1. For the read-out relative contact order in percent (Cα under 8 Å, 6 or more apart), a value of 24 was computed from one structure; give its label from I, II, III.
2. Comparing structures I, II, III by mean count of other Cβ atoms within 10 Å over residues 39-46, which one has the largest value?
3. I have -7000 for helix-only ellipticity at 222 nm (-39500 (n - 2.57) for each DSSP H run of 4 or more, over all residues; to 500), calculated from one of the structures I, II, III. Which structure is it?
Structure I
């Protein structure tokens, strides 16, 4: 049995509900949209760099869960990307049987079974793994900050072996052969990228980068007017 541990960085971040929509993963949404949000909230008196931060207790609990609930193989491969959709290609390449997904989103497909007929994307990659008969079981561990729940995906849940669990439901030390960590930059702010790489470093193993570009975050010296031409 080949198990993949798939981690979305947004699992650890208490984002605003109005940001939980569907976004194309392009430069506009990964970079410039965050400047727009920053300046809009700054005009309202909120400093997003102070209010949107990593939940350290959740991070500690996650790392403790890894050490107590999983057996990560010594030679387990680690992949890092921006888009979470790469979990589809990794799981397919290694003929993975089961997946443990830590995420603020299910990524099963937003629109029922019909959404699995589209090409692989960040919103349907997990559902596509089932629809293409690549994996057998998915264990979904939704973030405590998630705005989703299992009842929203009844049509897909009824067809495939999808289990919504929390960390207390993990038993028998599942062997992990593959690890994938996705930044999901359209949903996670660039001022937390340093923390993202700290999470990667906590695995203490070499990793392969898949389509991940550095984000240069420096809101000083520019204004919302400077950013607007890039996001319209």
Structure II
């Protein structure tokens, strides 16, 4: 059986890719959309695929999200917030309805490949609070997929959605997920900044899991 995994190059999607590669003949798709760290994320995607032995890869560029704007990830005039933004509503790093764009590509490719599963590393607890990471969103999207594909058999699966970040780290270590190749930082491509909300959530997860994050940071928030 085949599965398509949406692989951004971050920690969560890497664990999803490790799960998909363990259980299926996996293919991976990566979408560049004009985000600040797109070249570094693309490099992470390719390296993770190499390590996990995922041969079939689709790299897509979506210029619409950058043109639409409204997010600190796609608009250089909107600063990337630090850890103070965590837990205070939907942060400006939210890219409006981004996962719908990504899922549309992955489901289309799954139809062509004959894959029955599409994996995405959406997480609700210990996250930035993006609305397109809620379980109800994926239940609704699966209804759209059933109604809008030829055979209606493709299922979007979110194996991490109810897990805390530390649990995801633990699972990834058990799976041998290549965390050393991943990239989560929202603002830098040389070394992870260590202070954006994504870096802070990641560092906290590794600490709570009793593990060492294998990537380098320019700085870290001690209270994260």
Structure III
């Protein structure tokens, strides 16, 4: 399949996102939010890409800082720190992989196994792409569990709803892993594929990937917290 021309970092102009950010939890130390699809996590270098999760939240929470990001098209639960100490604590939790995240996704085709692990190393490719590379790639592992196998109501194409639990947090990990096993995520514009005459991108107007749960230890109280963002 011929790959689309890669965009330079400043070529992409995000369309206006009219959806609001929902606050799921807040205290003096952190914010947990529900990010809408179609909103950048962090403002881009291009001034036309100023709107973002970070930009919006700092209007009301000037000290808010990013701990992790979700892709532009991905929706769901995120945590932000409200001071440097909390940011450092949460960042370390992500680094040592004590943070547990789950994602719900809709894939093209019927995934044969009910559950499994995708273990394929990921490396940078020409911006904005990532690629599987056995020689230079960094370890990337994604657990998955099939939730439902069904047909698209309009086209009749086979699709599968899955629950992903990534063990690592590589850029575009779930999108790359899904395509590599022959089941790209619906609505993905970077890692789409055509299966049985159906283009995975054409079956959805947005990326069908949602960060559904996030678990971590509160940096101050040490309480184990779990937050859920419903589809």
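1. Corresponding structure: II.
2. Structure II comes out on top.
3. It must be structure I, since only it matches.
FYI, it's all coordinate maths here, none of it is from the lab. This structure is a prediction, so every number in the text was calculated from the model and none was measured. Cβ atoms are built from the backbone, for glycine too; each structure is taken alone.
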